[in-house]
Each structure stands twice: as structure tokens, then as C-alpha cells.
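Heads up, there are several structures right after this.
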Structure 1
Amino acid sequence: MSVNIDLAFTVTGVADEPQAREIVGALEELMREESMDGYVRITVDADADGTCRVLGRSRFPLSISGFHRWQPYFESLFATTVADVTTAARAEIEWGYPDEES
């Protein structure tokens, strides 16, 4: 059985914009590998002081079969993908369940 989910994530602790762009590239590759390319928008956000972060959000609910098994696998891959670029960054994923929202 599949479930509809919303995916949102934030990566903080990014050194600068070039590093943020490197993280974006790595996460775009992960999304391709997980057949989510085109479904998740990934951007770089910078504050006035130059602090950068990488943001991502699904464009619409994703239908995932076996979500309870896939979720920890994906979260581990996501963390590893970010850590492969920099261990200083902190990645947070938020899952939403639009079918359960009233």
C-alpha cells in the first residue's frame, strides 16, 4: 500500500554558497536515484550576513509504497549525501501527511 507524503528539508551549517551549490548537486543526484527528480525543488537561501542553507520541498504529494520501510533508508541516504560534502552541515527532514490533514 502506498501513502501520500509531503517532503521538506533544510540543510544548515553550510560554509558558503559554493558549498551550498555542491550540496544541491549531490541532493539532486539522490533525487534522481530515488526517482524523485522533478518532484522535489531544491534551492539555496542566503541571509544578509551571507549564511547559506539548502532548502527542499516536494512540489506536490509523493506517493510512496512501503513508506515505513523506505523512510529510514531514505533518511540515512540523505544524511550520508550531505555528510559526503561536509560533515559540518546539519540536515533535517520533515514529513507531511496531506491525507490526514483536515
Structure 2
Amino acid sequence: MNWFSQLTRLIFDFYREDPTQLAQLRQLESCKLSRRGGVLRVDCRDFPTADAIVAAGTLLKEPIAQLRLAHQINIMVKGSLLAALPVDVSKSSRLSI
């Protein structure tokens, strides 16, 4: 299936000019992303996929911080929380105010 959520598309578009970083986030294609109450939830099918997302956590945080979409990223596997990554907008390296 070639359909991505709007959140996934935003993250991929953020790294469209950097194929190396984009490749590290490609595992998001098999995850479901949703946002509620300031939390971005990434639901993964299995642990290897979730581990890859956790490993790319810094890359995932950057667009979320810049777009101010969430203050925390929860990475889930089959409904169980695997990791909670805080997103600090003030420490965004590319943020220019």
C-alpha cells in the first residue's frame, strides 16, 4: 500500500534533500502515526521496526519540534509503550526565530 499519513509525509518531506537521513526513517512507512494531546504516537508492527525508530529518534524529533506538533513521541509495539522521547522545541538545532 502506497498511502502515508499526513504526519509521515511531513517528516519525509523535511528530509527530502538528505537521502541518508531519509533512509534511516524509512521504517516509518510500516508504522501508523497519530497525534493527540501533544503526544505523537508511533504504532509499529514489531520490535525490530520500533527499535529502528528509536535509533532514529533524534531525526524524528527535529521536524516534530520545528513544526511544534508534539512535546513527546511515544513509540508503541502492539499497544505497549516501548519508548517515550521528549521533544524540546527550544533545543531544535534548525529552529530560527
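Side notes on the structure shown:
- If helix-only ellipticity at 222 nm (-39500 (n - 2.57) for each DSSP H run of 4 or more, over all residues; to 500) is computed and equals -9500, the structure in 1, 2: 2
- Taking relative contact order in percent (Cα under 8 Å, 6 or more apart) as the criterion, the largest value within structures 1, 2 is that of 1.
- Ranked by FRET efficiency 1/(1 + (r/R0)^6) of positions 70 and 86 (r between Cβ atoms, R0 = 30 Å, to 0.05), structures 1, 2 are topped by 2, which has the highest value.
- Look at FRET efficiency 1/(1 + (r/R0)^6) of positions 14 and 78 (r between Cβ atoms, R0 = 30 Å, to 0.05) for each of 1, 2: the largest one is in 1.
Readers should treat all values here as calculations from the given coordinates under stated rules, not as data from a laboratory. Predicted model only: the values in this text are computed from it and were never measured. Cβ atoms are built from the backbone, for glycine too; each structure is taken alone.
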